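Every number in this text was worked out from the coordinates using simple rules, so none of it is lab data. Quantities reported herein were computed from a predicted structural model and do not represent experimental measurements. Cβ atoms are built from the backbone, for glycine too; each structure is taken alone.
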Structure P
Amino acid sequence: MTFPTELFDAADGPQGRYAGRPVVRLRPRADARAIRWGFPWIYADELVTDRRTQNLLPGTLAVLEDAERKALGLVTVNPRSKIIARMIDRDPLAQVDQAWFAAKFSRALALRQRLFDAPFYRLIHAEADGLPGVVVDRFGDAAVIQPNAAWAELLLGPLVQALQQVTGVKAVVKNGTGRARGLEGLAEETAVLAGAVAGPIQVPMNGATYLADLLGGQKTGLYYDQRPNHAFAARLAQGARVLDVFAHVGGFGLAALAGGASAALAVDASAAALDLAMRGARISGMAERFATRQGDAFEVLEALATEGARFDMVICDPPAFAPAKPALEAGLRAYERVARLAAGLVAPGGYLVLCSCSHAADLQAFRQASVRGIGRGGRAAQLLHTGFAGPDHPQLPQLAESGYLKSLFFRLDGG
């Protein structure tokens, strides 16, 4: 990658100490220690945003220095984003090419191969796997990339080549949709970058078979992060009547049936997702115990209460109601409402599973909202288990946002 010469000082030019790379610098009051200790993000108000920095092409690789001009590492810069820089390598002279990507993929693959006996998992979990803003989910011989940061969009070619080199996947899909890309100033786009995808892919998990639509489904087509929570729910589901709300392609419901549930009803607003869920139930040999109901989740929960329906297990796994801090208060109210409505549908002694994938709502806030909702629903509860994302979604310890998923398992009395 080359840069216009006016974007860096002569001292840092082609003959300079950083081999021609532009330099960006922290403000004197910015906390350089956090960066040195592993925090990967630099916010716009922490960086000197002079004309040169403001003119950098989104996704530019630059050397980050502290206020005393000591190099902290190689960052990607996007002047259009509140996260103006992301640490990508501690070596300011690192060459970000196919070999660099291949090393990242090899390290990530070694962990997943130790964890799973089949190639169905999240291969790259953004910052936690050393590729800021990048998600890669693997579906056997196919993979879906979410390049949610400008630098990954610019370097998509060598990234895809390295992915195929290391994993041997034949088909690669780019899913360029979602809120994160909008924050980076990137356009939405879904495209097949390599090979071909003929239709939904069968994914075996927890004794069931799911169908993942890599081209038209939500996110990458399937949510691998809930896999261990599906398994825990299945342990409680023997002989149970199960309600799976916000079910997507069958999530908790199919896992519960594989665990011996007597019946499962999947609720979702998407007819296409529910069709895939039913097809998965047929392939899994569970269709006679599986039913679907399309509609707004809140409206369906209220309707089921009016109908006098009761279930031994109710699971609610909604989308992020609080994706950012400005939405936190409204999001917590929504989680409380879900808990209140769902609690009323749980038979005495039954189980209620409430989930949140909101970055802004931490575990304590989400738990408090859930408990308030259960109480408002007139129920008493035991908290049995708190689940998180599976190990193919590792957390970067310095970045709280990488630990987004919470699943609370309650046993309810009364009702």
Structure Q
Amino acid sequence: MSEPLEGIRVLDLTNVLAGPFCCHQLAHLGAQVIKVEVPGRGDLARQLGADPDLNEKLMGVSFLAQNAGKKSVTLNLKTAAGRDLLKRLVRTADALVENFRPGVMDRLEVGYEVLRAENPRLVYCAISGFGQDGPLRDLPAYDQIIQGLSGVMSITGAPETAPYRVGTPICDTIGGLTAAFAVAAALQGRARGGGTFIDVSMLEATLATMGWVVSNWLVAGVRPQPHGNENVTSAPSGTFETAEGLLNVAANKQEQWEILCRHLGREELLAQSDYRTREDRKANRFALKAELERSLAAKTARVWARELNRLGVPSGAVFAVPEILEHPQIAERGMIARFETVPGAGREVRVLRTGIKLDGAAPAVEAPPPRLGADNAEIYGALGLSEAEIETLKREGAI
């Protein structure tokens, strides 16, 4: 399998989620990603996750989840020697990704203009909550803050429970994916010119994924509302109770609605005026939901899903995370990577790869997530530093 970013070197100066997730994608596409971390503690994600023992070892689950295949060096940008070392690294790099607040890199005297002077072809990606300008640019931004500001929370949950936080840090992840896409595109664009400064706003990246919802307001003047597990564009389309487990059904087309009724033995519903058209069914969705659940109570969600999908009615049981990970659709397609006895963690670690396949194979990295500073000698030695010089830098707190 070819690796699209083979031969590309990326400096990962990011912390926690959006930036590391961006560089996680780039590493799996073949880039050499060098994680540049604060001496002593590294990425805050090293201390986060559901396993206190791993947090204590600076190999927290949150770090393990998205740093496989990267190398780790330590570097103190608050020292002159550390800043000089970063410049030397930049001369060897193709891209740099950071997620400090806007202006921090400039205050450290290693902002884009300074680093571009070291490497005119550098692709520099700055990920922040709100972008590099605007009235909110200097505010701290975490996923839940962006979820609230973007409108995501306002439409999540049922009318009686919204606004509700999405259960996964979706805005961080969207920001990371957006950044990875932009970096890959800018690297391709270098063939036609020099480097690029990429400004990724998590707020704007999130809004960009909400096109249908936002356009209902911008174009149609309809204020988006929370609808729980109901699909506002069609009915019956949502989540239904069964004999065991919840079932998602998306009978969005007229023929799917008709097939569903016949398979459930409820042909009489087809003749009722309240359910004749899509608009009729939308207007009476909750009465219809109750009617269908009376019949769906005869079998489990998994059985109904098999039967309805076979008939062409899109359906699926609602799984918990362990259930979907064990399903052959995930377990047999190379989505999960396994690393035996990860250094620093002292145990086997399983983590997710990316959501793509290249030429039929899942992009993979060979190395597990790195211990803090594990690659100082290799990376700094390749810059021409001797063992004695590296030791001096460590003693002086520069690395």
Structure from which 23.4 was derived, mean count of other Cβ atoms within 10 Å over residues 219-226, options P, Q: P
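State the single structure among P, Q that was used to calculate volume of the Cα convex hull per residue in Å³, giving 175.
Q
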For FRET efficiency 1/(1 + (r/R0)^6) of positions 27 and 331 (r between Cβ atoms, R0 = 30 Å, to 0.05), which of the structures P, Q scores highest? Q
Relative contact order in percent (Cα under 8 Å, 6 or more apart): greatest across P, Q for structure Q
Entry that produces 14.3 once Kirkwood radius over Cα pairs in Å, for residues 243-354 alone is calculated, selected from P, Q: P
Of structures P, Q, which gives -8500 when helix-only ellipticity at 222 nm (-39500 (n - 2.57) for each DSSP H run of 4 or more, over all residues; to 500) is computed from the coordinates? P
Name the one structure among P, Q that distance in nm of label points 7 Å out along Cα→Cβ at positions 267 and 379 of 7.0 was derived from. Q
If you work out distance in nm of label points 7 Å out along Cα→Cβ at positions 203 and 299 for P, Q, which one comes out largest? Q
